[in-house]
Structure 1
Amino acid sequence: MPLSSSQIRYLRGLAHPLKPVLLLGGKGITAGVLKELEQALTDHELIKVRLTGDDRTARTADLAKLIESSRAETVQTIGHIAVLYRRNDDKPQIALPK
């Protein structure tokens with residue numbers, strides 16, 4: 001389900017004080033990184049991810065792989081930081097506005 005503009009604005013406000021939970025290093029996307037991403041999204045629903053590297057296209061490709069594998073929505077990307085959201089169907093923690 002795509003997020004509406006009001007939902008994205010609300011999630012950006014919630015994500016502002018958060019610190020990055022997942023740091024994507026020089027080895028890129030590994031099975032361990034994907035496992036940590038799954039666990040973080042299940043636990044928190046809304047997380048920040050720090051992508052390293054100077055190449056913008058490589059960061060964009062890595063972010064696309066993370067989103068595809070986790071079925072998350074991109075809330076915001078600024079520089080090396082991306083905010084991802086995926087609703088936990090079993091125990092939702094964040095009530096989104098309509």
Structure 2
Amino acid sequence: MTELWQLTKLIRSKNAGPFKLTFDIMFKNAKGFRAVLKSSQLSAELFSRLYGVPVDKVQFFVLEPLLTIKVTIPRPVPSGDLNDNDMYGGQFHGPLVRLAIE
């Protein structure tokens with residue numbers, strides 16, 4: 001079984017303003033990129049489940065010329081809020097790294 005990190009050169013999350021998070025998943029090559037798309041395992045529904053946001057709030061973009069998938073979701077709490085445990089949004093990508101791709 002292949003994990004997402006093995007097919008990518010970068011998986012990251014970061015703030016997209018104080019109220020949104022963005023995820024960048026950049027692939028090493030077209031073969032891995034197409035395999036992940038074909039598997040349908042990386043999807044708006046996955047982000048909805050992993051991050052507890054309604055699927056209609058997940059913005060999912062496939063940027064084929066860049067071999068990249070970009071996803072934006074609402075932050076659980078605004079950046080800098082007293083309940084915020086990741087002010088820069090840099091640790092939210094963790095659950096994606098070991099995602100099994102069949």
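Quick note: the coordinates plus some simple rules give every number you see, no bench work behind them. Fair warning: this is a prediction, and the values are worked out from it, not measured in the lab. Cβ atoms are built from the backbone, for glycine too; each structure is taken alone.
Calculated for structures 1, 2, relative contact order in percent (Cα under 8 Å, 6 or more apart) is largest in 2.
Identify the structure, out of 1, 2, from whose coordinates distance in nm of label points 7 Å out along Cα→Cβ at positions 55 and 79 was calculated to give 2.9.
Numbers: 1: 2.2; 2: 2.9.
Computing distance in nm of label points 7 Å out along Cα→Cβ at positions 55 and 79 on every structure in 1, 2 gives 2.9 only for 2.
Quick check: 38, 25, 24 is what I get for Cα extents along the principal axes in Å, calculated from one of 1, 2. Which structure matches? Traced to structure 1.
Which one of 1, 2 has helix-only ellipticity at 222 nm (-39500 (n - 2.57) for each DSSP H run of 4 or more, over all residues; to 500), as calculated from the coordinates, equal to -6000?
2
Given a value of 12.6 for mean count of other Cβ atoms within 10 Å over residues 23-30, calculated from one of 1, 2, which structure does it belong to? Structure of origin is 1.
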